[in-house]
Structure P
Amino acid sequence: MSIRLVPAPISIVFSEVDVDSENFMREYHQLSESDDDPISQWLKLAKAKGDTSDSDPILLNLVVELHRKIDALEMFLKNEQPKRISLTNEANIISIGFEYFKLGEEILEVQKEYYGRIQMPVHPKRDVAVFFQAQSKTLAKITKMHERDEKEWAAYLTARERVLIREAKENKQ
């Protein structure tokens, strides 16, 4: 079995699942799309009712993102932090595949289950919750990820591949 990985400069924080599996599962569900911030809930409800049919979807998304930025700025000014479980390890991901990722350091224990948060460099930036199993000291297989996050992961992987293809073409010229 060959695993195709693409270089990707992202980072992850993680812990072994055994440490606190119940709270990890709770946070995993909180980071799902069903528990989005209030503005996202409002937007979903408005879309479901058909209230947004006359609106430009791109402009609407930009306004929603601006609202999130204002909320984040307000949290910063009030010195508030989003409530996240403290995870014990932090590492750089050096490459990703559709179901795998590879760390830059040998810190995993083979066959151990882990829970982690990956800060995806997509718009809007957000944490992606994942459960994964160590295949080697650096290679991990994603075992559980929300459907929306899977789509963003695949889109990010595709974007990284495009960048590499473009760079290869530029180097040939």
Structure Q
Amino acid sequence: MPFVRPGACASDTATTAEVLSHALKWFGECGMDWNYLCCLYPTAPFCSADMLREAFALLKGESAPAVLPVVEFPYPILRSLKINDQGDIEMNWPEHELTRSQDLPEAYHDAGQFYWLDAERFVKNPRLMPEGTKPFLLSRTRVVDIDTPDDWATAEALYRALYT
């Protein structure tokens, strides 16, 4: 019988960790155990084989539980804004209203491309970013997480800029 995710792991609310845990368990029951696990998202068109190899080398070289590709936010998050219940703009961190952006620390976010995991440690602690996770820094020109039509248009424009 082919690998099929159960309904609980195939819904919009299923987490990646749940899906990976199920897959490892299923393969284990079929007699296939793995030392490492890579989850590659199909919405990451600029992920390359070289990125995957380099991140895997980092995982093994550092004996890390996980490697997570990250990208720097293009703007300082400590100067970010929100819209309050009255529809007005407020700063998330008003204490930084007058702080120069170059004086604020850099911040990063999950690039949404892939995860490399030590399979044995993941089974014991099924988290994608456990303590000791190493960052794999990506350029913003290599990161587009396609979830919307705008994301698709951005990816097309970036592709044209990079490859044509």
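Bear in mind that the values in this text are calculations on the coordinates, not laboratory data. Quantities reported herein were computed from a predicted structural model and do not represent experimental measurements. Cβ atoms are built from the backbone, for glycine too; each structure is taken alone.
At-a-glance table
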{"item": "Per mean count of other Cβ atoms within 10 Å over residues 12-19, the highest-valued of structures P, Q", "result": "P"}
{"item": "Answer label among P, Q for the case where FRET efficiency 1/(1 + (r/R0)^6) of positions 4 and 140 (r between Cβ atoms, R0 = 35 Å, to 0.05), calculated from the coordinates, equals 1.00", "result": "P"}
{"item": "Which of P, Q yields 33, 19, 19 [semi-axes √(5λ) of the Cα gyration tensor in Å, calculated]", "result": "Q"}
{"item": "Comparison of P, Q - label where mean count of other Cβ atoms within 10 Å over residues 44-51 is highest", "result": "Q"}
{"item": "Test item: FRET efficiency 1/(1 + (r/R0)^6) of positions 76 and 100 (r between Cβ atoms, R0 = 25 Å, to 0.05) calculated as 0.10, pick one of P, Q", "result": "P"}
{"item": "Source structure (of P, Q) for helix-only ellipticity at 222 nm (-39500 (n - 2.57) for each DSSP H run of 4 or more, over all residues; to 500), computed value -9500", "result": "Q"}
{"item": "Highest-scoring label, criterion being distance in nm of label points 7 Å out along Cα→Cβ at positions 60 and 84, among P, Q", "result": "Q"}
